[in-house]
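We did not get these values from a lab; they are worked out from the coordinates using the rules stated. Computed from a prediction, not measured in an experiment: that's the story for all the values here. Cβ atoms are built from the backbone, for glycine too; each structure is taken alone.
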Structure 1
Amino acid sequence: MNAGDILEPKIQSLEGFGPIYTFDTIDSTQIFTRQYAAELPCPCAVTARQQTRGHGRKNRAWRSPLGCLCFSQLARVTPQVKDVLFCLSPMICVSIVKYLRTLPNSGDISVKWPNDIYVNRQKLCGLLADAISCGNELMVVVGVGINVSNRDDPPGSACLESVLGTKINMAELLATLVKLIDDLLRAPMSVEDLVAQNSDLMCESFFTLPNDETMYRVVKLTRDGGVVTQVGHVGRDKLHDAEWHFDDEA
C-alpha cells in the first residue's frame, strides 16, 4: 500500500506552501507522515479532526478529542536546520508562544522546556520534531497538538478559546501555525537567540534524571543545548532522559 491508496481526505493548499491533507480520523498524523514521508510532497502538512493513537515525547499518549488541532508538517532538513536540530522543538515552541502572546487576553502563555506550551500551569500545546531518513535525504516531521475548543478535555488542560475568551477559526489557526513553522524551518533562529529569549518566554522548570534523586532547577539555557542548574551545568545528552516538572516536588 502506498500513500495514494489511503489519501482520501480533503486537500487544500496554502500560498507559498505545499498541500494540507485533512482527515476526519487517523491513528496519528505523526505516524502517518513519518511512514509515508518518501511518497508525500515536501513540504506538506497532515491534519485530522481526531487521532486514535496520538503520542508525544517518549511515545506518551496524547489525547486528541474533537476541538484539538493536531497536525504534522514535513520538511527537508537544510544545513541551517541541521545545525540547530538538537533544539528545534523549543525553537518552534518559542515561535508559537510569541505569536499567541500577540492575541488579546492571551495571559501567561509560556514554554515549558523542552516541548510544551502552558498557560496558568495548564497544558495548552505539545510538540514533537522527529528527524527521519528518506533515501539520501534527511527530513523533519514537526507534530503539533494544541487544545482549541476542547474545554477541560483532557482534565486539567487549558484550551485556547477559554484563554482568549473568543471563538477560534481552526482553519485559520492551522494556516497561521503551518506558515509560522515553515518560515522558521526556512530561516531558523540561532541558538543564541533561543537562549536570549529564555527568560521572558519560558516558565520555571524543574527536572529529574534517571538514578538520581536530585531535583534540578533550570537557571538558564546554554548554547550547547544544555542547561545551567542550581548545582551546575547539565549537558543535552543527559536531558534526553529527563523527566520535567513545574515544582521542586516530583
Structure 2
Amino acid sequence: MSQLKSTPSSSPTQVKLVKTFPRFSVSQRWEHAVLLICIAILLLTGLPQKYAASAWSQTIISSPERLAMIQDIHHITALVLTALVIYHLGKACYLITRRKLPGDMLPTVQDIKDAWNMMLYLIYIKKQKPTFGKYNFEQKVTYWFLFFSIGIMIISGYVMWFPETITRLLPGGVIPAAIMAHSTEAIATAIFIVLWHFYHVHLERLNLSIFSGWLTEEDMQSYHALEYEQLTQEPRTHQDSGEIST
C-alpha cells in the first residue's frame, strides 16, 4: 500500500505529489531506536573499561565511584538489550507459529549472485546494476552480523557479570574466553557500524526510512526495484508524480 505526500515545488502556487511506500512498521522502528541507543551506551561505557589504563579512559574513570556508576549504566543497558532481543525472537517465533513470518531477510543463493554481479558492476565489467527486492545482500549482511554479534556479547557479558555462578557449572577457562569474545565483538561491531552500516545508509545515500517508516517511489525504483514491481505491477521506470494547484 502506498500513499501520496505533498512537498513544496519551485512555484509558490503548486505542490508536488510524492508517492511513498511503507518500509518499516512502528514496531520495527521502535526496535531499531532502542537498539541504536543501547549499542551507543554500551560502547560509551564499555570501551573505557576495556582500555582503563589509557589516558583518555582515566579522565572518564577518575574514581572508584565513577567506575561503579559506569558499570551500573552498562549493566542496566545490557538488561534492556536482553529484553529487546527476547522480544524480537519472541515476535519471530509467534509469526512462525502463525505462518506469517516473511522470509525477506533470510540469506539465499540469489544474494551470492547479487553480490557477485554488484562487484562486476562496480568494476565496470557489467553495465547494468543488479535489482533487489525488499532487502538486498548488504542489508542482510548487516542484520545477521549484528544478530550473532549481539548474541555473543550478551552471553559473554553475563558470564563476566556472574563469574562465580558460571564457574560452578563450567570450567574456569570460560571466563577469560568470555572476556576476549566480549571485547572483540564489541570492537568489531563498532567498526562494522561505522564503516559498513553508516556508509551504506548515510553516506552512499541519505536513507531515513527506519525513522519515518516510508520510502519514496524514486528510492523504491532505484534500490528495491523487484519489490516495487510486486507492489505496483508496474515497471520500475514508471514515474507517478505530478503537480496540483492549491
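For structures 1, 2, calculate mean count of other Cβ atoms within 10 Å over residues 33-40 and state which one comes out highest.
On the way: 1: 18.0; 2: 15.5.
Once mean count of other Cβ atoms within 10 Å over residues 33-40 is worked out for each structure, 1 has the highest.
Rank structures 1, 2 by distance in nm of label points 7 Å out along Cα→Cβ at positions 169 and 201 and report only the one at the top, that is, the highest.
Comparing 1, 2, the top value of distance in nm of label points 7 Å out along Cα→Cβ at positions 169 and 201 belongs to 2.
Have a look at 1, 2 and say which one yields 15 for relative contact order in percent (Cα under 8 Å, 6 or more apart), as calculated.
Working: 1: 15; 2: 32.
Considering all the candidates, the number was obtained from 1.
Taking Rg/Rh (Cα atoms, Kirkwood Rh) as the quantity of interest, name the structure among 1, 2 where it is greatest. Kindly include the intermediate steps, with their values, before the conclusion.
On the way: 1: 0.95; 2: 1.06.
Going through 1, 2 one by one, Rg/Rh (Cα atoms, Kirkwood Rh) peaks for structure 2.
Looking at structures 1, 2, which one was helix-only ellipticity at 222 nm (-39500 (n - 2.57) for each DSSP H run of 4 or more, over all residues; to 500) calculated from, given that it came out as -19500? Walk me through the numbers on the way to the answer.
Details: 1: -6500; 2: -19500.
Value -19500 for helix-only ellipticity at 222 nm (-39500 (n - 2.57) for each DSSP H run of 4 or more, over all residues; to 500) corresponds to 2 out of 1, 2.
Give the label, chosen from 1, 2, of the structure having the highest value of distance in nm of label points 7 Å out along Cα→Cβ at positions 105 and 145. Write down the numbers at each step before the final one.
On the way: 1: 2.7; 2: 1.6.
Across 1, 2, distance in nm of label points 7 Å out along Cα→Cβ at positions 105 and 145 peaks for 1.
Where does the value 11.5 come from, among 1, 2, when mean count of other Cβ atoms within 10 Å over residues 89-96 is the thing being computed?
Values: 1: 23.6; 2: 11.5.
Computing mean count of other Cβ atoms within 10 Å over residues 89-96 on every structure in 1, 2 gives 11.5 only for 2.
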